[in-house]
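Multiple structures follow.
Only the coordinates and a few stated rules stand behind these numbers; no lab work does. Not measured: the values here are computed from a predicted model. Cβ atoms are built from the backbone, for glycine too; each structure is taken alone.
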Structure P
Amino acid sequence: MRIVVVTQYFAPESGAPPVRLAALTRTLRAQGHDVEVVTAMPNHPLGRIFPNYRGRLVMKESVDGIPVRRVWMYAALGSGLRRMLSYASFAAMLPLALAGVRRPDVVFVESPPPFGFPIAWCAARIWRARVVLNVADLWPDAAVDVGALREGFVLRAARRLERWCYRHADAVAVVTEGLVETLVNDRGVPHERVVLLPNGVDLDLFSPGPPDAAIAAELSPDGGPLFLYAGTIGLAHGADVAIRALEQVHESHPDAHLVFMGGGSDRARLDALVADEKVAGVRFVDPRSPHDVARATRLAVAGIATLKRGPTASSTRLAKMFPPMACGRPLLMSGEGEGAELVAEAGAAIVVPPGDADALADAMITVIDQPARASELGAAGRRLVEARFGWDAIVAHWIDQIHAYFQTPVGIGTSDTHDRE
């Protein structure tokens, strides 16, 4: 099958969407499918185009052997008008990249943001290809949850766009069971048009192993216990709960560290919070490669994932939950909803209520003081991801769903009926 992936975010960017899509496309290619990516110049999560990509309008490169076509976009961080302009600029430039793409069987469009979907849909109609809309987050609901959008013309227009996308997609892929129920019950998407494509993890890259001496010297030079928050630091995450918790942990473990590895809309606020309140032991590190995230995760006493309470939280599985479990490290989660229930039921994490710094501090002290308990959590996490969340099994199952729904005869490899460059 030939698949074109349209996404505003892709490797070498960090954060959940680009890391997930990079793993998805690598796995599709490894399973014999022909994949091409159309995306923007990398800029996430720092909000500025990476140095090697500046000053270009359109370019083509290869990432992990996958052809990637990129277009310029207006890079912006945070919420509000500048972020909307960023989304709109990518959609406006998208035809320049799509013009050079060979005709696919399936056009896979990542959302949020959904602004590029109408352009990709038009291209798919010309190509006579199927269109799959991948819904990683309910947009604009998630933007409303964090205060980025309020009632008014913009929100009404966003909801109209959302409904249009759902109506015109040949299939809608979602990352959680909760999103399946929401789309069917609240958005009116026919159940047979919804397919499940959950977040996963690279089980070879993220695997148990000894701490790396070089990363230990960088992140914890005094050898103190280290807690790692690796991934996007967004408005919806409420990651300041981890900083509050560390202050309490220092009462019994003054050498404990908390490392934030990533960027995002809320990082500046957290950085200012640490500076203003003189919280010791907190360090912010710019986004790193998945390889470096794996090295840091093996060093950590535990991985930390946080999520604010909100309507969309109930159907969320944070991507940052999976690397600690895959590395056999305990997961500490401040949050609720589908993701929290998943790891709690598997015995793979200590889950505390969203925003509860006292409970999170107790969990952090537990994994420091009780190494046997920490090992049990880590082992349970590894068993969970091996059984259900390796990318090979996830992608193979998703392709089976796509074939069953579309009832298309196209198979492995590029269709001979398609045009060639």
Structure Q
Amino acid sequence: MALDPGPLAESGVDPHIEGHGERHRAQAMVGRTRPTALTRLHLTDFRGYAAARLEVESRPVVLTGPNGAGKTNLLEAISFLAPGRGLRRARLAEIDRRVPPAKPTDRPPGAWAVGARLLGPRGAVQVGTGRDAASPGGERRLVRIDGVRAKSQAALAEHAHITWLTPQMDRLFGDGSGERRRFLDRLVLGFDAAHAARVAAYERAMRERARLLRDGPADPAWLGALEATMAAEGIAIAAARHELTLRLDAECAAAPGPFPQARLRLAGEVEDWLAAMPALAAEDTLRRRLAAGRRADAESGITLTGPHRADLAVHHVASGMAAASCSTGEQKALLIAILLAHARLRTRMSGAPPILLLDEVAAHLDPTRRAALFDALTALETQAWLTGTEPQLFAGLAGLGQFVTVADAAIGL
């Protein structure tokens, strides 16, 4: 099935792009703050939207409307302007518009597509992305920037960093460590666009090694090559996570205002090695441990050593309690504190604040913390996209933000 015209055609996305890893290190632009914002959004066949277009300014955007109106779908569409699987981590085919039998349409829905105009550190760019229905399994994502074919999704991170907070993340501290690693990796991407490619390369090598150990007997040289890849990529992943965790911990400790101070620490065997030895020595140690652990890994069916077993430990400084033991409200406040600390850190180090997607963030904050959040977003000069059912929740942004109503997958200013 060919891609439907619309945002992809508008941005020149080729339906035959195949993504490959691409390394990129963000350069610091200390002392210069550049606007980072989405000023035009165009959807085709995305969730409940047959087609939608929205133009806004660089200021915060408040989306209000009843539950089920399509507010979160708009945030999800924006999240696909960053590398990865979006804020819901859905399969790409699940995002295609579904047409109820009782609601006939003029044309059958095609594969979803998102187009946008982004203002970022490199100026204004036209971005298009969407699902390639003709790819095997229909799970390949296409990207084009200013009409030029992108080699990988990592190219998106060169133009804007987008991060988010959703109601599902309220369980972050109580869920498994994998969710916390993904949260931290999303934050790392704000400083190092190559991080996603390293994680993908490490996980591919780990899956292939596990398959060889399971099916056995495996060529030792082949296993050795995979383990060398895992060691090189794994130590780079752990080092990037460790560095950002230290910076975020310091930023949270210095944070003013009513949000709680958070203490962050990256816990794990590999991470302990990095604290005790040079990175090259840690890489050699991981490679040796993987080789020595082949039998145990084959018997257990999992890889027992590596950065995929790390965990982000968070504590509430004032109470000394682990975040998982805090109340739901305090866990939410800790998450907001970490996200704001990351936004401040990125703004100071790169000169470009992130775009923040805050889904239903105001409903569970008391008036003091709600006002503090709005003040923090204004001070950061970041474009935040906030959703809620009641405009009154966002009265503190009156005159500062742009208010958009959403109802039945239709947008109104």
Structure R
Amino acid sequence: MSHRYLFAALGLLVPALGAADWPQFRGPGGLGVAADKSLPVTWSDKSNIAWKTDLPGPGSSSPIVVGDKILVTCYSGYGLDQNDPGEPKNLKRHLVCLDRQGKINWQRDVAAPNIDETPFRGFQALHGYASSTPVCDGSSVYCFFGAAGVVAFDLAGKQLWTSSVGAKVHNWGSGTSPVLAGDFVIVNASAESGALVALDKKDGSAVWKQAGMEWSWTTPLLIDVQGRKQAVVSVYNVLRAFDPKTGKDLWHCEGLPDYVCPSLTAADDVVFAIGARDNTAIAVRAGGAGDVTATNLLWTAKRGSNVSSPLHHEGHLYWAHEGRGIVYCANAKTGKIEYEKRLDPDANRIYASAFLAGGKIYYVSRNHGTYVIDAKPEFKQIAHNVIASDPSVFNGSPAAMDGKMLLRSDRRLYCIGN
């Protein structure tokens, strides 16, 4: 199934959205692929920044775009300085709504509930307390704030409901993003309750739950395989697929032998997963019933990433290692590594996911700028872009908007373009 047909099938799972919308983590279908081919390749403090807007706090989530609105989450009150984090009771999450010119229309604050939040140190301090990208169906927006719950707002900023999907916390924090399937919001609440949870969009009530979401910080991927809707999620040692309407277990396959952070991608009815500390990549043909490891596990490669998610383009997979400053290209049919190249200058850590637009791949590093690579199986670095005036961390993945790119740091939201 090509990206074009996969996007069409995924469109059956959510209400109609505009062609220019970027409504969830990694955009349409959650694949990290922008239909717009005219995004900028180079920028700096002095060029190709259409606007920049200060945000009320840091965050690792990505911006989304629906209609004339841009939505992004942040946090404040606690965890802004590792040497002096403050009091957890003062933690607030924020949903910020901007127009397409960067003006803040409204901001809604969600106070910390009466729970023991993960202390701001170690791995939690690497991404903070607003790491899940919201999702929007064109009329409401749904935010996941870990043990603080799932919160729904309408597009005027009215809070509609709050629903808990578990009150546990983890030393690594929370980072999965919600996805929409018909009338349901689906959340991988691995850290909070060890369950995949479907909530009714109308009132936040739980519709179904599936246990066994062990050691997983990955966002579910919704696909349509031969007319059958499936929600696929990567967890410790296994890939699992469920009917998003009923929660029925459809199939499972041997997966990554460790905790999992990168999200899945898919093309031509094949699901691709990377992750684990031993850096593994696998390809699994979607479909079947029960354990399909013997028949559907197509290949395994000893290359991967612990955080950053991959993308598929014209028969190849592309991704960045989160800590080595190395980017990879693999043949999607065989798993053969076509190249393994270090970015120049050294990118250090990359937590944002690979982003494709106009035949080019954008890799956003935490502290060393954004790298632009040709989306071809021969490595060619085209540009290295740094916003020198902003030394804060860039953890969020980019979003596409009207021939421009949205990029967020811990300080600001940037619109990159003329």
(request) Could you tell me which structure in P, Q, R was used to calculate volume of the Cα convex hull per residue in Å³, for residues 179-290 alone as 85? (result) R
(message) Once mean count of other Cβ atoms within 10 Å over residues 267-274 is calculated for all of P, Q, R, which comes out largest?
(response) R
(request) Using the calculated result 14, 27, 32, 16, 8, 3 for P(r) over Cα pairs in 10 Å bins from 0, in percent, for residues 187-242 alone, pick out the matching structure from P, Q, R. (result) P
